[in-house]
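What follows is calculated from the coordinates using simple rules that are stated; it is not laboratory data. If you're wondering where the values come from, they're calculated on a predicted model, not measured in any experiment. Cβ atoms are built from the backbone, for glycine too; each structure is taken alone.
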Structure I
């Protein structure tokens, strides 16, 4: 793989780096996180050599006009910089470059209160519109699963055909962030969409529900059909995140839905969480509803769930508990005037 200091591409460097992490038994979640961050750098600078990446390139990648850390939390920046430092330290140790690549710090230190970010949340009609306008079978299937389960797209991509149990009404999912399996209940809406998708899937790929490790949402490979080059599903590998995100972004535009920069699949996840929470609040207490939504999202901390729901959830609970009711006051008939007191 190592073809010399000058010739080593970012992709070759990343693959070697990931192999080294696996050999060193780096925690799985760290391997996944660091690998994804370096892969984003690779997509930013395709066909670039490892030795050719300078500090200025990393600055543009992190903080430039379309930098991946713009609008992100400080903790996210710490993770990205740590991944890049690890990657370039490994490469320098292997002799892939003769210079030290410095991972830059943010140009400005934030001061004062953190500005409130208002992420996009869709209503039920908009989610249904998204599903209806998704013409590509794979995209529609992924949107249906996202709406029916509120799973992260990284977990949706890794679902295999054998994980779908329509008879039991379960979808078995390996949740990468928690490091454990979860049997997600299949709603009636999702069952109908899965059956529709699987008819296309089996006809197009030849795979069945007993097809072992075949991925439910496959990747793509070049094929030559009578001299005509095209793309065909490849069930041996999962759907690529970049493909899924690009097509979902186009779908938002087709539906006339405006989202924040870099918002993609998490819009659906947040929206489903909020709709589910509002539905539960009609029948159970705030805390009970919050716990159930936390279970849906796979959150270990309810504060994370409250962030997903947004401040409006707490404001609504506050308004409902106070509006039109007595709070800290005597009965209206017992109010006593206090002469001479000035109200400022």
Structure II
């Protein structure tokens, strides 16, 4: 029902930003927007075709509130929808020029674990190899703070990856400085493919720019650079925050090398808990409490990779936090 151009338009609507003071926020709640998309798909109504009465029929099914009123106003603005339609062609030109491919929510090769999550991306724009969805069962997401303070983080990461290298197919991370960089470089060293999920359109300058060579190394080694953001759009803080959920959705296990009580890593952690992923945390920044203890069903202090295997044998229970120390 929704064409590929329609899905690009949905991704454009989902990426619209408004400024509140000095803070960028998404124009529409991602969860509410996806509900409208899903309900319209179930009813077989294309609410992007300019028929406001049909759009209203779908919108009115959903719960009343500020988000509902914003959506009503948006779909009544035919001029805005028309202008967004024109922008689709510009996005496609960028994709052709920069060799950016895409798959939509309705494509057969769209990862099923994304389709089943709470807020799936409408579109996955990517460079490099298409994600092998079957290999995601053997994946890890290595993330953490941009400014790690703990000792021996690289040594610890190498010990873990060296021991997991035969089973791991993917490392999933965000190309950020600090812990993300460590995870990318060490997994690449052991010939593990990487998926880097960015908070920007893939036609804009890589952020951070000092990691352009790392992005190329990921591509040269059979990996993927991925984003849900239309190609023309530049990096924004809100896009970086939103991409963190995709990391948690795609991975089988989450390894946090170090984190404080705030920041993008905490977003990834919360989503991983909600999706019942296995979570390991190596280090917590000095004098910071990481997470509400009500969300932690078990805490175990371990010192090496061998203890990870032991825990997997002793418990298959997901939604579990394991905290490591390494000396």
**Asked** Taking distance in nm of label points 7 Å out along Cα→Cβ at positions 137 and 161 from the coordinates of each of I, II, which one would give 1.1?
**Response** I
**Asked** Any idea which of I, II comes out highest on mean projected area of the Cα convex hull in nm², for residues 9-56 alone?
**Response** II
**Request:** Match the computed value 23.6 of mean count of other Cβ atoms within 10 Å over residues 145-152 to one of the structures I, II, and report its label.
**Result:** I
**Complete:** The highest value of percent of Cα pairs over 20 Å apart, for residues 33-96 alone among the shown structures I, II is in II
**Request:** Tell me which of I, II gives 43, 31, 18 when you compute semi-axes √(5λ) of the Cα gyration tensor in Å.
**Result:** I
**Request:** Figure out for me which of the structures I, II the number -15500 belongs to, where helix-only ellipticity at 222 nm (-39500 (n - 2.57) for each DSSP H run of 4 or more, over all residues; to 500) was derived from the coordinates.
**Result:** I
**Item:** Winner on distance in nm of label points 7 Å out along Cα→Cβ at positions 49 and 73 once structures I, II are ranked, highest first
**Value:** I
